[in-house]
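Nothing in this text is a laboratory measurement; each read-out follows from the coordinates by a stated rule. As the structure is a computational prediction, the values presented were derived from the model and not from experiment. Cβ atoms are built from the backbone, for glycine too; each structure is taken alone.
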Structure I
Amino acid sequence: MSRNPYEPPESKVSERASTPRYIYAWKAYFVFSVYAAIVSSVYVPTIKALSYFDVLDFAVSLTAVVGIYGFVYSVRIGNVVLWRYFFYLALIESMVFCLFLPLFGAERYGREFQFDLYYLVELSYVGIMLYALNMYAYKRPKIWKAKPR
């Protein structure tokens, strides 16, 4: 360290995109999301009484898995503006699908709503998903400033 007060201090500045904290937990969440997407891709087409909300939820969930991949592995996918708009779409859709439809007793994926462990897991999954999408769109500027691969 220099004793010259006019000389700036040395620092190690990296232009690389930073990885999220608890990277192994995020990778496990991503693997779970991919597994859930594959299982639902097989299961959803067999349901006879699908509503428009079910199809919208399915499409938003599959797109969110792509955003989670971008967040976990610090990969630029598309444009930051796209993900910022998508975050609000996912937020509104999740609130309607997970909170308002059950409140009004609407069927989801051809089944009546039941307040059980599956619903609590769904709420926690959606909360973590929205957090990851928010971090990807708003809190990771180094991902979007880095040169595309």
Structure II
Amino acid sequence: MKVFLILPILIGFSAVMQGVLNRFIAKDWGFAKAVFFNNSMSAVFAGIFLSVVLIFPQFFPAGFKQQGEAGAFHLWYLIPGFLGFFLVMGIPWALTRMSALEVFVIMILSQLVVSLFWDTYFESIDLSLNRILSLVFAGLAAYFLNRG
């Protein structure tokens, strides 16, 4: 389990760097082209990743392989793609008006609120003092960062 702690660290690093670098690309190419390019590159890397998983399934955990019917599709499957697009678009846009620290503290606060709601109502994980305090401290951090 502790090995998986590195994954959120890498994701956090990636979110900051992707947003900052896209902001720089947007200065050269314009915002719409930077977002399009970044999402296009994501599609290319996702295609490469899918190909590697299909060609070498023995090197990946069971969850990486197809689990259900090949033809199964639900309209809600479009939501994660839109949310990914919104992250690619929204983070660099927010960085044009706020510092990276401000953007990501507020982003973390919103993630904590949504995660707490999700865990409580969809995963049946009880509220705890630690969970509530994490929201309070993140909220305080966002408040102090935005005071000036």
Label whose coordinates, when FRET efficiency 1/(1 + (r/R0)^6) of positions 9 and 25 (r between Cβ atoms, R0 = 30 Å, to 0.05) is calculated, return 0.80 (choices I, II): II
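Using distance in nm of label points 7 Å out along Cα→Cβ at positions 49 and 121, single out the structure from I, II with the greatest value.
II
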Value -18000, calculated as helix-only ellipticity at 222 nm (-39500 (n - 2.57) for each DSSP H run of 4 or more, over all residues; to 500), assigned to which of I, II: I
Per mean count of other Cβ atoms within 10 Å over residues 57-64, the highest-valued of structures I, II: I
Of the structures I, II, the one that 4.8 was derived from, the read-out being distance in nm of label points 7 Å out along Cα→Cβ at positions 65 and 97: II
Test item: FRET efficiency 1/(1 + (r/R0)^6) of positions 33 and 73 (r between Cβ atoms, R0 = 25 Å, to 0.05) calculated as 1.00, pick one of I, II: I
When Kirkwood radius over Cα pairs in Å is computed for each of I, II, the largest belongs to: II
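I have 23 for relative contact order in percent (Cα under 8 Å, 6 or more apart), calculated from one of the structures I, II. Which structure is it?
II
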